[in-house]
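*Asks:* Multiple structures are listed underneath, in structure tokens.
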Structure P
Amino acid sequence: MDLHLEMSDSEARIHVRASLVMRGASFRFALASPLRLEAVRCGGRELPLPDGEDYRMPPLPTELTAYTLPGRPGAELEFEYSGALSGPLLYYRREVRNFTLHNCWYPVAFDAEAEPVDVTLPDDGDWELVQGERDAAGGLWRYTTRGRTIRDCNILLLRRGEWTRLESGGVSVLYCEPSHAAAAEEAAHLCSDIRGFYRSLYGHDGELRELTVVYLPEGPDRAAYMRDGLIVFMYIPGDIRHILAHELGHAHACRADFGSWEDWLNETGAEWSALLYERRADPEGFERRLQKLLSQAEGRSLRLRPEDGSHPDDVHETGTLVFARIYEEHGEEAIALLLRTLDGLERQDTAGLLSALRERGAVCLAEELETYISE
């Protein structure tokens, strides 16, 4: 699917022209509800605008509208839409523009999930597109989801001249607020140490490729996220070492379906990667964290799979507590085995993890983990 993105200079409004070759007799997708279809063409023929229907895609809080566009296999489908960006983790400021899957600014869900996405946007020389490729002759920036493990059209534009770049040990750290300088230097140092530990744990660098860390200006969202080779901070965390280790841990735990209960694998894998790193970097601090987790696990349900298989609200917590109990019972090697086995799965899901553990002879560990699936 090809998208050409145009943006307003003064407000968070976009206009997108989309095109693709149809695989079936229709194409179904969803967009953030503030975005509205303006035109639809199939095989060059204008089609009436379809009615949309309300749709939700947990865990994303953004309200969506689902559309179904008719056509025929092999025909070129074109459609245009525009409107105001909405949702969390949205920046549209003088020095930075950042919008992602959380803002559902591009077609998501249904048939759109099978489509790699290639984005072009005008290049006026004022902006740098992080993880984009500049087409100077065409006056464009290009961004693609092809070859990415996390297939998010992650648009992160940094205004030239406003940002400082710190290079260290194969890591680029960018920031624009002088007060972030110390955190940027610390992140560059920590990345090298954390990645070295993960190489020893997993035997490879996972989905990191070349690593870029970006500190955005302080905003309303106190969040961080990882994409292939990119970590974005929207605040300066008090425990930067642990949060950075968690985000880097997602290089090995990021391929489970984030929209279902299987997302527990992504979050638990990243968090316990970070905890094993903490065990080496700060043994006393790790023990304090472990005892806190074990205390939290007392007297609460540790059911990993909701009855309807939906995305659990406590996805960042329950799996972490389950692994804490396993650590208490079986020690560090059991957790390392769980993490390496998860990392080795081409398709990361719970059934695959349990099967792979049994193939490795860790039957008791698989059976113990299985008790939490429907506890």
Structure Q
Amino acid sequence: MDLLHLPTQDYVLIAVGVIALVTVLTIVLSIPITEVIWKYAPYAYPLPKAKALEAETLDEDEFEELKDASLRDLVARLEELGLEPESVRPLLQGNTEPVEVAIKRRAVESVMDRLAESGPEDLEAMVRALMARYELEDLKAVIRALHAGEEPGELVDRPVLLDEDEWREVRDAQSVQEVVERLRGTPYDRYLEEAVREYEETGSLLPVELALDRAYYEHLWELVTGEEVDEELARLLGLEIDLYNVEVALRGALLGLDPETIRRAMADGGWELAEWRKRELAEAEDPGEVVEQVANTSFGRYLEEAMEEYSESKDVEILDRAVRRARYETVSDLIQGDIVGAPAVVQAVYAKQREVDNLIALVNAKVADVEFAPV
């Protein structure tokens, strides 16, 4: 066919066909691009804030410098980070409690001010839940003080899942039972009624503390297991639940708790630990058996490495540090594939919490004049 001598109407038909083909191809190729834009558009505002927060977090090199600094230089550096002198300077007399609380408070305020009201509602809820771990510590500090008939010590005093009025009522409570009453209707009120009855019968605070822990972690899990499950986030927070349950099993084995008590303290949900595995963990008679049960998980190697050191020293802090390191390292490995979505925001929160753990470990190592062991 001689294209140069086609009738005019044939040229028009060819042009229309080419335009139609280009249009179809453009639509087809634009679908995945549009999906990506819609997926990440809600994070256009919180993501720069998360990246800025992560950039301000102390890195390994900075911790190396602080590790080699004198105690006085460390005090000066902590003040440069924005911690109040009245919280930091007691370090010079060997008192670490004020600065530990100040470090946690600084992290909560930094994350909450930047990220808790800057993104999609579900992401905000997740950021709040992750940072509520320090609120949970405060709750347990209050009930321990009431149980002992003392005043609570230093508190982070920054409500997260609780509102200001709820936290004030808890802080001003006169008994463990009153704290439980004040927590009704909050995310922590799931297993407290039964736990406080057991407390009244036995005089042991452990059931109440375990009930608070379990409620907190199940609240966290439920944030990513609604009608529309985000598999990336479900895996991240599922690992958080798994590691909590491993921690419960380790603590139960060390305290010699019965399997039923241990299993009841474990949170529902998780990513790698099936229900039958949780039952086996609850039945473990020593930490070594717990570690063996999770050897094939993504976080098992951290515990196996720690177990060798623990077997020699019997220092429980070694296992605790291994659980925390597994939390940060495993999640960091998972998040690296997504640098712009919700996991990237979660990564900034984890980075700040890791900084908290390492700063607290550092100040305690300095005061005790022992080697700093980061997580």
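Values quoted throughout were computed directly from the atomic coordinates according to the rules given, and no laboratory measurement underlies them. Note that the structure is a prediction, hence the values are computed from the model and not measured. Cβ atoms are built from the backbone, for glycine too; each structure is taken alone.
*Asks:* Assign the value -23000, calculated as helix-only ellipticity at 222 nm (-39500 (n - 2.57) for each DSSP H run of 4 or more, over all residues; to 500), to the correct structure from P, Q. Could you put the intermediate results ahead of the total?
*Replies:* On the way: P: -9500; Q: -23000.
Source structure for this number: Q.
*Asks:* Right, next: Starting from the value 11: which structure in P, Q was relative contact order in percent (Cα under 8 Å, 6 or more apart) calculated from?
*Replies:* Numbers: P: 11; Q: 17.
Structure of origin is P.
*Asks:* Given a value of 3.4 for distance in nm of label points 7 Å out along Cα→Cβ at positions 215 and 255, calculated from one of P, Q, which structure does it belong to? Working shown, then result.
*Replies:* On the way: P: 3.4; Q: 1.7.
Corresponding structure: P.
*Asks:* So volume of the Cα convex hull per residue in Å³, computed for just one structure, reads 210; which one of P, Q is that?
*Replies:* Working: P: 152; Q: 210.
Considering all the candidates, the number was obtained from Q.
*Asks:* With Cα extents along the principal axes in Å, for residues 71-158 alone derived from the coordinates and found to be 43, 34, 28, which of P, Q does the value describe?
*Replies:* On the way: P: 43, 34, 28; Q: 45, 38, 14.
Structure of origin is P.
*Asks:* Looking at distance in nm of label points 7 Å out along Cα→Cβ at positions 271 and 343, point out which structure of P, Q has the largest value. Write out the running numbers ahead of the final one.
*Replies:* Working: P: 2.0; Q: 0.8.
Evaluating distance in nm of label points 7 Å out along Cα→Cβ at positions 271 and 343 on every structure, the highest lands on P.
*Asks:* Ranked by Kirkwood radius over Cα pairs in Å, for residues 135-174 alone, which of P, Q sits at the highest value? Don't skip to the end; give the middle numbers.
*Replies:* Values: P: 13.0; Q: 10.2.
With respect to Kirkwood radius over Cα pairs in Å, for residues 135-174 alone, the highest-scoring structure among P, Q is P.
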